[in-house]
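Multiple structures follow.
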Structure I
Amino acid sequence: MKDTEYVRVEISGGVATVTLDRPPVNALSAPMMREIGQVFTELGTATDAVVAVLTADGDRIFCAGADISESERRYARRELIAGETVADLADPGAVVRGCFGGIREGGLPVIAAVNGGAVGAGAALIASCDLVVLSENAWLSLPEINVGVLGGARHVQRLVGAFKAREMAYTGRRVPAAEIHRLGASVGVVPPAELAATARELALELAAKSPLALRMAKESMNRVEDLPLEEGYRLEQDYTARVSRLDDAREARDSYREKRTPEWSWR
């Protein structure tokens with residue numbers, strides 16, 4: 001994996017822990033967003049990890065959203081930012097979409113372990129993940145309208161629904177962890193001291209499954225999410241047929257019948 005400046009990656013027991021590391025509040029600069037997209041894309045093309053946990057240091061802020069100074073230069077003044085090319089002037093939002101897309105389309109199931117506030121693009125980072133575990137002091141907000149920009153609402157709709165996302169986007173108000181969980185967007189809400197262990201326990205549970213089946217399940221669910229019922233279910237059936245032909249599918253059935261731990265071959 002390429003060296004990164006703003007993201008730390010540790011892999012153990014089939015779990016990649018990806019930690020945002022741009023003090024003091026993990027504001028998303030263009031180079032940091034490129035690193036996030038790169039990290040999850042690379043994890044998805046390797047076999048070192050089966051599942052990933054996305055988290056951040058500290059207990060106050062998970063991610064303060066897009067770096068506002070860069071947003072002004074990117075969208076208002078249309079200036080190149082460090083590491084950008086003229087292609088970024090033609091499509092200034094490409095770097096942001098690449099960041100979120102790396103998580104959502106990168107291949108590995110990703111668990112967000114949210115240790116504090118997630119603002120704007122930080123909330124969209126969480127919404128790009130597959131599962132969410134919240135610290136009791138976590139919260140989400142979409143305050144872009146207060147600083148003259150927009151964005152993040154479509155991603156957050158996946159978490160809290162269309163009408164709650166509109167409320168968040170129009171008012172900029174914070175939504176606490178308990179409310180996010182009540183709306184069905186998280187696996188659970190835990191004390192800050194238990195967040196890392198809870199997320200890792202969940203990650204290890206997933207990491208015990210067939211790695212290929214997990215990746216195909218994620219791809220299938222990504223593709224069917226916005227499809228009509230019958231069309232979506234037909235696509236799921238196609239994926240079921242593909243998975244069932246894997247050697248690992250046979251191993252899943254055999255180990256279940258024989259009441260033993262499966263041995264995955266990645267085939």
Structure II
Amino acid sequence: MAKRPKKVGSWQAVGALVAHYRKRRGLTQEQFAELANMHVDTIGSIEQGRLALQPDRAEQFDELLDTGGTLTILIRKMPVRERIVQFAQGLVDHEQEALSILSYETQVVPGQLQTRDYCRAVFDYRYPAIESETAEQWVNARMERQLIWQRDRPPVGHFVLEESLLRRVVGGPEVMRQQFRQILEVTEPIHMSFQIMPMDRTPHASLDGPMLLLETPEHERLTYLEVQRASFLVEDPDEISGYHHKYGMLRSQALSPDESARLLKGLLGET
């Protein structure tokens with residue numbers, strides 16, 4: 001399979017432009033950080049390309065540095081994949097144009113279904129803690145990834161969720177209620193569905209962890225596996241075939257879509 005050329009250095013270029021405009025105004029990083037009401041280390045991370053410049057910050061920087069809106073325009077034109085942390089960029093490339101997305105998740109609600117509040121809580125719980133600016137950047141990027149469900153021809157989506165992750169309270173009871181409603185709403189269209197794997201359904205076909213299966217416009221099948229902050233793309237046809245068999249078995253072992261919806265409505269107190 002032909003490899004796509006990898007785009008690199010976009011945020012380094014943005015950061016270099018911020019540094020150029022800052023220096024043109026005769027400001028040190030410390031002075032600019034004070035004007036922007038930000039920590040100087042955050043300014044340094046943006047200028048070095050280690051932290052993406054978010055749209056609201058771009059507008060603020062344009063005003064403070066008198067750039068004529070250059071930074072705002074540049075960020076608006078940035079492809080979605082460039083707004084994602086580096087280890088996930090390969091996934092986003094394929095996800096944005098996938099014909100189908102099959103996801104099995106064990107720890108938290110899949111990113112493609114998360115509400116903003118649930119997503120933010122997941123990032124707030126990270127250990128070691130991450131900067132608030134970085135967390136907001138990642139939340140915004142994840143919300144943008146969900147725009148795939150609004151395409152003229154959206155992908156087929158199917159999700160197998162472990163019951164235990166639905167019973168783990170992330171962000172508080174109201175955040176969980178909003179999350180349950182979103183799962184039901186997003187999976188309502190005919191091309192979408194979800195199934196719950198009951199906690200007492202053991203053994204089942206994938207006790208060894210989560211997986212994400214994609215089909216590309218060229219009808220190539222890909223598998224992504226995530227471990228902590230590492231993401232692995234599986235391209236070997238024999239391995240991918242095994243994951244599809246595994247996913248098929250999961251679907252047969254989980255509750256049916258109707259049973260799953262009833263269970264989730266029960267957790268909402270609606271049955």
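Numbers for the structure displayed
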read-out: Test item: distance in nm of label points 7 Å out along Cα→Cβ at positions 182 and 198 calculated as 2.8, pick one of I, II; value: II
read-out: Read-out Kirkwood radius over Cα pairs in Å, computed value 20.5, structure in I, II; value: II
read-out: Identity of the structure behind 14, 39, 39, 8 (criterion: P(r) over Cα pairs in 10 Å bins from 0, in percent, for residues 134-213 alone, calculated), options I, II; value: II
read-out: Top of I, II by distance in nm of label points 7 Å out along Cα→Cβ at positions 62 and 118, largest first; value: II
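Values in this text are rule-based calculations from the coordinates and carry no lab data. Please read all numbers here as calculations on a predicted model, not as lab measurements. Cβ atoms are built from the backbone, for glycine too; each structure is taken alone.
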